[in-house]
Structure I
Amino acid sequence: MYRIRDLAEQEKPRERLNTYGADALDLSELLAVILGTGTQREGVLEISRRILREYGEQAIITYQSVESIKADFAISYVKACQVLAALEIGRRLFSARSHTYPALHSVEDVWQYVKAMGHYRKEYVRGLYLNTRNVLIHDEIISIGSLDTSIAHPREVFLPAITHSAAAVIVVHNHPSGSLTASAADKDLTNRLQQAADILQISLLDHVLVTSEDYKSIC
């Protein structure tokens, strides 16, 4: 049984959408409309605000898997399907209208593109996939860890490169702690990625570490 508070939160974004239009709602309210209902433990607005707070707007856009959304956001299968469907609609409409993609020629270009990652509360590993002119053709979250650890495997990094016929890869991950010191695990991952890149003949252009204030190239 839903709590009264849950029902009130459920209806408020829909009422605002109907009365004021979609552009009057913030992202958490729009996401709440997509999710529809909350749970016994969280109201629908609480869920949407938690998702945006913990995972960040830019990271959410890159999700491609129902199971990943379900597991990472701690929501049901049905709600994960709703979120992924909404994201895919947005991606397709954006792609149909946009004919320009950023070119990443330097670590500064990468930093300008991904700097929002520095504010994420968990550690992310993210792959940026480029064509032969260093133009971004695909952007994907590879893994999400805890506050100070992330898990990634070379196959997870390079599978999207193969799928999207990328010529090069830039790997980015954040340190929520604010430290720009590459850990032993960071360096080991870089070495394993380079070995895989050599075998696959896909260029590993960089492995970039970012915080809320700065960035550093590990390669």
Structure II
Amino acid sequence: MNYELRIKKQKNAGYTIIETMIAISLFIIIIMTGMGALLNSNRVYNKSQNMMSIIDSLNFVMDEMSTNLRTGYNYRCFLKGSELVQNNINEPNSCTGTNGGAIAFEQEEGKLYTGDPPQLYNEDQWVYYIGDTGEKDVNEDTIYGIFKSIDGLNTYVQLTPNEIHINPIDSFFTVFGAESFGSGDDKQPFVTIKLVGEIVFKDITTPFSLQTSVSQRNIDVF
């Protein structure tokens, strides 16, 4: 009888404090491990989304330049290191190789002349150029970006975010056949844009090299 009572009491016994503490500890370890993996994956996802947003910005800049150049005319290429001034911004000019640092052109709805007698109108030229953003990277090197002006260099805006570091040596504009047919040029205006650099976002550096070519839509040869 006493033996059966002892067995019954053992069967009705609950968890001890030590067993409960071990169970809680294991539960906390599992939860913390799961939370760490979840937070890490969320952090990686946010980084990838931010990186994609920056890459999309770079692609947008290339698309905008190629679209507007295609419908524009009267291209003028400025050599790297040359001064961007209005007094010759209307004069078509080609540049070959990798020496082009800026390109000006008459936008599709722009006008070349104004006044009576007609004079060259320099206030509505669109310009894309590689320039100093005024910011420095972690190595105290100058960050270069792409800039745009739609009023003949009176004002300008920076198109690329500071996470995009344009290499001013390897990046360039090349223009063939910018001069008019009457000047002896028999080539349809043709522009090549090459952007080389790196995307620096937090602790990730991603190099890039993009190139596109654009031909003027309006016929310039006969």
Structure III
Amino acid sequence: MSNAPDYLNPDLPPGLKTVKIKLIEATPKTLEGYGQLVDDPNQVKVEIIRWPAQGWRPVDTDSGDEGGITEGTFISEWKGDILYGRNSAVGGHYILGYGTDPTEARANHPQDPKRLLLWHANYHPDGGQMFFPLEKAPFVVPLALPGDDVQPEDFVCFWLKGDQGLYIHPNIWHEGVFAISGQQRFLDRQGAVHARVSVDFAREFGCLLEVDFSVEGER
């Protein structure tokens, strides 16, 4: 994608197929390679990646990783069929996903969603990211391992009980942390540079990722 996506007006094409991704419980074993569970957010060091060299001369070892981290509240909120996100750490406001076909999605009803349809994901090459729930409620996080040739089938959705947070490594594909219903708030810490590399499932693959909320994460 040559341009940044319009997160509040995705303007998705009609007739998209869905690709179901597995929902599994987040454990130290299942999260290997992706990140780790968090019991105490103050004990987590957010990784910062040194700015890459442009040629054969290396970046000085006392420079290129001094941007530090930024912190704020990430809010995931369902309004009818539409899942919104706000990230005060980086000033972001997004439509993260849908509970039904986006062309039929309505925000003016109280029913809880039965599934999540995800249209976009990204990764941060400059640093890791930590999310810690401020309310104890289950939440889900779709992730994929690094690589720009990522495919929809590469994603796995992790289910967390809500009594622990999640830290993800740099370059891990994600889109945020998602409430299963209503609104949920998270403490967010991430690299302050906040570089994003995106994948648009709808336009690149003609699909949406589908997560079924009717089953808990496999144990």
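Just so you know, all these numbers are worked out from the coordinates, no wet-lab data involved. Quantities reported herein were computed from a predicted structural model and do not represent experimental measurements.
One of I, II, III was used to calculate Cα extents along the principal axes in Å, for residues 57-184 alone, giving 39, 37, 26; which?
This figure was derived from I.
Given 1.01 as the derived value for Rg/Rh (Cα atoms, Kirkwood Rh), which of the supplied structures I, II, III does it correspond to?
Value 1.01 for Rg/Rh (Cα atoms, Kirkwood Rh) corresponds to I out of I, II, III.
Quick check on the output: -10500 is helix-only ellipticity at 222 nm (-39500 (n - 2.57) for each DSSP H run of 4 or more, over all residues; to 500), derived from one of I, II, III. Which one produced it?
It traces back to II.
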